[in-house]
Structure 1
Amino acid sequence: MKKWLILTALLLTLLLAAGCGGDTHPVVSSKPEPTIVGQPVEGAADALLTRDYIAGYLWFCDGLAAEEGVTEDGYCAVSGSTGYTSLEDLRRLVGCTYTAEAAEALMDITDAAGQPRFVEKEGRLYKSVHPILSHYYWDYDAASITILSESESRVEFTVSMTNLHTGESAVVPLAMAAEGGKWLLEQNSIQAAEADLITTEGMDARTVAEAFTAALAANDTAAIAACAGEPADTYEAWRGMSIPAAAITDVLEEYEGYARFRVHMRVENAFGVFGKGEEDYILILREEGGIPVVCYFEPEEETAYNFSDDRSDEACTMTRLFLQSQGLMKFQSTYWLDSAAATDYLLTLLDARDSKLVYSAEMLTAAAKQYLGLAEFTPDEGYANDEGYILCGGAPYEYNHLLIWPSYESVQGGICVKVENYTDHLNTQGRADYLFTYRENGDGTLCLVSVK
């Protein structure tokens with residue numbers, strides 16, 4: 001029977017509940033009772049895994065509720081309602097769960113910036129706002145605990161753990177040792193479950209890029225996924241591809257958090273994901289969560305507009321600004337855009353071109369006719385102030401897996417821009433297409449007609 005953790009209710013009180021069967025729910029607080037040597041080892045392992053589950057949530061799933069405000073060195077105060085108000089509270093939890101060595105290792109864990117995961121300031125517990133978290137988080141099945149070996153000082157066992165991201169299960173080996181009359185785990189179960197998981201933590205962009213090209217040539221699908229910041233099984237269907245050679249030939253740009261490389265690749269069979277033969281690709285990495293990941297890998301001669309150095313394509317520019325303003329949507333005619341959406345887009349478009357910040361109703365009405373084909377248009381008053389109309393509101397829409405391809409002339413005479421939206425960083429899965437159509441105004445400008 002599995003122990004499910006209700007994440008949203010974790011720290012509404014001092015205690016965290018974990019189900020163990022029937023209608024009973026043992027409560028584990030920051031002051032847990034030790035697991036004494038002498039009781040049946042299966043029960044001892046189960047009790048330890050309950051506390052291990054709590055510790056894993058606090059350390060690797062950012063489980064401590066925090067108050068507003070961040071210090072200059074990147075910490076926020078842990079809410080007093082959690083019951084964990086000091087480092088001593090955390091030490092008490094891990095001290096009754098892990099061996100001294102394992103407990104010390106947890107307390108010494110650092111964040112993505114190399115600073116302590118938890119600190120104490122003026123008698124209050126603080127947590128880093130840049131933690132290194134579990135890739136999936138895991139649940140365990142208490143009924144699956146299997147004792148492999150048992151002595152007075154050490155017990156080795158396995159437990160089935162479920163990846164809460166993919167739903168897949170893994171049999172994880174663990175051990176508990178006798179210290180001071182107590183059974184204690186030698187390792188956190190999340191760390192054990194992810195011990196063989198390939199990650200790019202600690203790598204710079206160049207190293208990740210080199211690991212990615214090597215993984216392509218080696219057909220190491222788990223490593224490919226890791227370099228792209230995706231779950232290990234994301235590119236499992238690529239297993240069996242034949243890419244005899246893939247290597248970086250030029251460094252085009254390389255900064256902290258961003259890098260662009262030219263890669264020469266030879267493909268014999270890539271199931272249609274990559275074209276057969278030899279050609280150059282553009283490989284781009286961006287930093288996400290403090291870790292550089294591959295976010296673009298396409299043939300150089302087919303470089304997408306939003307990943308290209310050439311931004312002179314007017315239709316693509318208008319498309320990008322529309323996506324930034326309104327996100328992904330479809331409509332047969334701009335007539336169906338409501339006033340607020342049209343006003344927001346027009347302000348975004350005008351601001352990108354002349355940065356006047358404030359625009360009159362007349363300017364917006366003229367822009368609506370020119371760029372949206374709306375002969376009669378009244379700007380939305382939600383964007384008005386005493387000086388005129390201004391762009392305001394939330395942050396612009398952003399897409400990690402969206403490709404805007406160069407414009408082309410359709411057979412009907414319009415200018416078209418194809419947009420592809422994917423669910424993965426390598427832009428191969430979950431594709432949804434959008435076609436933006438424009439007509440020429442005769443003065444070098446374009447008018448958006450539809451998105452289908």
Structure 2
Amino acid sequence: MHLSELEDLCEAGKKRFINELSISLNKCFKFNSKNDKTLNKKDIINLPINEVNKNLVILSKKIIAEALLLGYTHASGKIALADVTPLPFEEAIDFLKAKVPMTKEEWPELEPKLRFRAFTVARLAEVDNIERMKKTIWQGLEKGKSFQETWQSVKNHFEKMGAGYFETVYRTNIQTAYSAGRLMQYQNNMPPAWELLVIEDGRTSDTCKGIVSQIGNGHALPSNHGFWQTVGFPPYHFNCRTSFRAVYDYELKNGTTELITTPIENIRFKAQKGFGGNPIAKESFWKLTPAMIKRATDYGVIGDIVKQARDLDMQSYFPELLKGFKPVYKGKKKGYVQIASNWEYNADEIMSAQRLADEGHKIYMLPRTIKAKSPDMIIDDEIGEMKHLDTIVQGTIRKHIKYSGEAQRARIVYINVKSEKQKIRVLKIMKEEIKNLPLKKLLLDYNGVIKTFDRKYFE
């Protein structure tokens with residue numbers, strides 16, 4: 001079986017993951033030891049979440065993409081076990097891409113989805129572990145320990161914690177990507193049956209042990225059997241190592257594999273909630289699950305994920321990312337305002353959002369990190385920023401405009417001004433800066449009127 005290659009990938013990725021995650025945690029919890037006695041629970045909880053570790057994103061993409069490519073090449077029969085095993089981790093993806101029998105159009109379409117998945121998995125890995133560390137530290141402080149003492153204790157146990165997170169979360173992503181890769185290849189040559197491949201050892205879960213005697217390891221179900229539509233393909237739970245393979249007519253004829261025709265109602269098996277299904281049909285190899293979206297929203301990093309989706313030209317995915325938002329205002333021209341459950345109200349922002357909704361705009365107010373580096377909103381399926389200017393200083397106005405485009409990647413910026421002089425300066429600076437920014441529209445709110453200026457106006 002090819003599963004040893006997948007295990008090698010997991011082990012190689014785990015070591016690098018722990019190292020990169022350690023860098024992220026050290027950056028977040030970097031304190032001046034002279035001040036640690038003044039820290040309390042609130043200080044720890046309100047620690048700002050640092051920018052995403054780009055190396056962790058790159059690593060995640062390598063791991064997930066290699067798993068998908070392994071599945072694709074294994075299913076195609078174009079690669080031998082010995083071809084990949086000796087390759088260094090860093091070189092394996094380029095090797096596999098050369099072996100993958102994809103068309104020139106398929107990989108460019110697939111790659112942005114893998115990049116998006118890698119970003120979301122890496123970002124949530126950082127924040128999950130930062131939040132876990134915060135809890136451990138403030139509990140230590142409440143027991144009278146100093147920050148440095150508690151932090152050192154946490155660091156001593158970090159490698160085990162990081163390894164556990166990798167096993168639970170990253171392995172699931174690896175298995176899902178691997179299954180997706182196999183199914184992508186099998187779509188071109190649908191087999192008559194599928195066989196589940198269950199690793200039977202001390203780590204095998206009760207869930208997968210129960211399926212072996214019914215339809216696994218030597219027993220195959222027809223590919224049109226209801227099991228594949230209702231239960232679907234592995235992984236079936238966290239830490240699942242079960243895979244599957246295609247079974248063809250010659251194997252069924254010579255008795256190598258036994259074809260099972262047990263009715264679906266007689267197969268006693270249930271995947272963990274959120275698992276199973278077809279990773280291609282439900283696109284679970286790159287889309288966030290509802291649980292992931294909730295965590296991202298609660299942590300205040302949904303804006304980061306929205307930015308990544310926009311940069312990869314995936315703004316059509318915004319409605320799924322924003323499903324948990326609740327409506328708070330219905331505008332006069334079919335516009336509306338929706339907010340995240342943990343969105344902190346700002347009187348100026350909510351009033352402006354309502355005015356925009358009255359003009360027919362569709363607004364989602366995004367939660368923000370403590371550093372407030374996430375974009376303010378999604379407006380008409382584009383990333384948007386809100387600015388309420390209280391200054392006429394040209395340098396400050398320029399800084400606000402450049403930040404909206406360069407840092408937030410906003411396509412639409414709303415600016416509320418209180419004087420004619422502010423209005424003139426905003427338009428002047430926008431004309432000077434627009435060539436370096438991705439902005440599509442300026443919505444300028446002055447004296448009770450919101451006026452729209454398209455990019456062409458400034459060029």
Structure 3
Amino acid sequence: MLISILRILFALFLLYTWFYILHWLVGLGISLYTQADFPRRKAAVRWLLPNSQVPPVSVIIAAHNEEACIVDTLETLLREDYPGLEIIVVDDGSLDNTAGRVIDAFGLRPDRCESEIPIRECYRGTAGDRSLILLRKEKGGKARALNCGLGICRGKYCLILDADTQVRRGAIRAMAGRFLQDPRTVVCAGAVGNNDSVYHRLPLLQKCLVQFQTLEYYRTFYMQRIFLDRLNANIVVSGAFALFDVQLLKQMGGYQENTIGEDMELAMRLHAFCQSTGREYRIAYAPEAKCTTQLPYRYRDFCRQRRRWQIGMIQSLHVHRYMLLNAHYGWAGILAGSQFLLYELFAPFIELLGLLTLVLSFAVGILHIGPVLQILLGYYLLMLLTQAVLVLSLNTYGAEKIPLPKLLGLLLMAILEFCSFHLINTGVKILAIATFRKHKATWQHIRRAHETVKQ
């Protein structure tokens with residue numbers, strides 16, 4: 001009986017593993033095809049959206065204790081080649097000088113502002129053809145701060161941007177172009193990358209942590225999301241960088257304020273809302289639209305961030321569990337839902353069960369170590385080759401400018417990941433599952449690499 005059970009478990013584990021590999025290989029192929037088309041798509045957007053025809057866009061930034069980076073973020077928006085931006089910064093009860101930095105840097109002046117969500121102060125100013133609004137309110141969390149900005153924005157579309165995120169020139173135009181190219185589009189997300197310029201003086205182990213996250217971001221934004229975009233199946237829209245249809249977002253009630261993973265919850269709710277109302281829709285993804293952010297370089301901050309992400313995913317999947325494996329919601333329910341269940345939520349336990357199955361199978365003599373090692377080695381080399389091709393293609397097609405030292409570091413990290421950072425990630429996921437009911441929806445500060453505020 002035990003031998004039969006072990007054989008079934010081993011077969012299921014192999015099926016689980018090779019299905020994951022198939023997903024990676026298909027995703028890599030689609031990624032290579034999409035990257036090769038980046039130059040044409042950028043040129044097409046410039047032709048489709050001349051300055052005289054761009055739709056009005058409001059940028060909403062929720063900030064809490066971000067004095068070290070908020071001015072840099074706003075300066076990149078002022079350099080963006082998208083005319084007439086309305087920029088709204090919502091200072092959500094910061095205890096540092098976040099508001100003061102914005103007021104002093106851009107010469108804002110006190111003004112009046114009507115908002116359904118109570119605010120303490122309002123400041124306004126202009127920079128060229130950009131209008132800049134600063135709202136100060138009591139601390140209420142990121143979702144409530146975004147809803148506060150959403151309530152006063154005047155653009156047809158609103159760009160949700162994190163306070164430590166810097167937009168690459170041309171990114172907003174590329175995202176807005178998706179709405180014009182396909183009128184069904186209700187939201188367009190962009191790619192998020194690492195701001196390498198702030199990590200030069202870190203110790204070796206902290207640099208390794210940053211490199212691991214960079215590799216992980218490449219896989220997520222240049223492979224997984226490109227693949228799911230082909231099927232209109234993305235159920236995560238990055239909270240750091242996404243452009244929404246304002247009217248639809250307000251119609252849905254904005255962000256849910258009682259959840260941690262507000263970005264994933266909103267994306268799943270968008271799928272459900274459009275399906276329930278019979279609306280043809282598309283949740284688009286524009287990988288050529290790029291922004292950079294600061295990744296946590298301290299292991300404590302990294303673990304806190306990943307625990308928060310995991311808990312947010314658990315909450316979102318629980319709230320919208322009716323979508324999972326449900327053909328009514330298309331590939332978003334069938335493929336993306338099953339992927340997040342099997343390869344994100346339950347992955348740590350499936351891996352532990354697979355390891356236990358191997359040990360018991362060796363113990364009862366139904367497996368021989370030679371063939372098993374060959375299978376594991378083949379899996380490892382195939383995954384390594386996939387990541388190497390992805391990284392090299394990003395450099396070849398110009399999606400990322402990767403200098404040789406960084407390129408070698410990423411390839412080394414791909415070799416070492418399975419026996420190092422993958423274990424840390426697995427431990428954090430298990431901890432998050434065990435403690436997710438005790439987590440509160442509040443801000444979590446991550447120390448910035450440049451702690452000294454520019455004067």
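Computing volume of the Cα convex hull per residue in Å³ gives 148 for which of 1, 2, 3? Among 1, 2, 3, the structure yielding 148 for volume of the Cα convex hull per residue in Å³ is 3. Each of structures 1, 2, 3 was scored by FRET efficiency 1/(1 + (r/R0)^6) of positions 145 and 225 (r between Cβ atoms, R0 = 30 Å, to 0.05); the highest score is held by 3. Work out the source of 5.0 here, i.e. which of 1, 2, 3 gives that when distance in nm of label points 7 Å out along Cα→Cβ at positions 153 and 185 is computed. Label of the source structure: 2. Given 1.19 as the derived value for Rg/Rh (Cα atoms, Kirkwood Rh), for residues 217-408 alone, which of the supplied structures 1, 2, 3 does it correspond to? Clearly, the read-out refers to 2.
No value in this document is a laboratory result; all are computed from the given coordinates. Computed from a predicted model, the values in this text were never measured in an experiment. Cβ atoms are built from the backbone, for glycine too; each structure is taken alone.
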